[in-house]
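Structures are listed in the sections that come next.
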Structure P
Amino acid sequence: MPEQECELQSRADSFDQLAPELRLREPDLSNTLAMGADIMNRCHPSNVQPMQRCLSLLRSRWGETDLLLTQRTQRLKDQLLSMQEQDILLDDLIEWMKTKEKKLNKDRRAEVPSSVEQIEQLIREHELF
């Protein structure tokens with residue numbers, strides 16, 4: 001499990017590093033959209049619609065990329081947190097099992113009582129176990 005946690009952590013870290021890089025490119029997007037709008041204002045009327053589609057496509061792809069990056073980063077962090085919680089639960093379960101195993105080994109070494117009352121008491125203890 002630790003290697004899976006390390007892999008998830010490294011993937012989450014790489015996605016975290018992508019977010020600032022994407023933010024650094026937003027001025028480039030704005031410049032490109034501004035240049036596209038300027039070109040669209042100067043171009044022949046028959047080319048206005050294709051330019052609008054291209055600029056709209058550029059905006060939507062940028063938004064999709066940003067959204068996917070955010071979603072995948074969050075999903076990786078959620079998986080990592082879930083894995084860590086499962087590790088804690090597993091450790092608790094192992095500790096509980098070790099405690100019960102020690103008790104069973106101790107009880108195994110004890111002599112079997114001869115009186116019925118003692119045996120009934122042991123049965124009640126066993127049911128609570």
Structure Q
Amino acid sequence: MTHYNYRIYYEDSDAQGLVYYANYLKFYERARTDYLRDLGLWQSYLTNNYDINFVVSKVNINYIKPAKFDDLINVYVKIIKIGNFSLEMSQKIMIKDLVINDASFKIACISATNFKLKTIPQYIKEILTKKDV
């Protein structure tokens with residue numbers, strides 16, 4: 001599993017100093033975007049050159065323990081399945097050796113112009129397959 005480190009800032013937390021529940025989705029999105037970027041698959045490049053966007057079509061998230069202001073979190077990304085029109089991804093957030101949150105995502109491939117489902121290009125499947133699956 002590939003992982004990325006992020007610091008919890010005041011803007012991420014609520015009045016109690018805990019990460020606001022919806023902000024976990026932001027950390028997952030950042031990690032997925034960084035993951036694709038590290039593979040040479042910039043979102044803007046995919047949009048401009050292949051007329052595709054990857055968008056979340058389904059998410060299941062489990063809140064186990066809260067992160068707090070100034071915590072350093074590790075956000076893990078793993079592709080579970082590559083289909084013709086979508087990816088299934090598993091992610092988790094850890095503080096040191098403790099899993100505090102985990103989630104599964106279905107990521108649909110759509111046209112950037114008409115927003116309809118679009119086949120994932122073979123070359124992208126090959127890049128993703130070499131990395132994870």
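Only the coordinates and a few stated rules stand behind these numbers; no lab work does. None of the values given here were measured: they were computed from a predicted structure. Cβ atoms are built from the backbone, for glycine too; each structure is taken alone.
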With helix-only ellipticity at 222 nm (-39500 (n - 2.57) for each DSSP H run of 4 or more, over all residues; to 500) coming out at -32000, pick the structure among P, Q it was computed from. P
One of P, Q was used to compute FRET efficiency 1/(1 + (r/R0)^6) of positions 25 and 89 (r between Cβ atoms, R0 = 41 Å, to 0.05), and the answer was 0.50. Which one was it? P
Rank structures P, Q by FRET efficiency 1/(1 + (r/R0)^6) of positions 9 and 81 (r between Cβ atoms, R0 = 30 Å, to 0.05) and report only the one at the top, that is, the highest. P
Structure responsible for 11.1, with mean count of other Cβ atoms within 10 Å over residues 17-24 calculated and labels P, Q on offer: P
With relative contact order in percent (Cα under 8 Å, 6 or more apart) computed per structure, which member of P, Q shows the largest figure? P
For Kirkwood radius over Cα pairs in Å, which structure out of P, Q has the highest calculated value? P
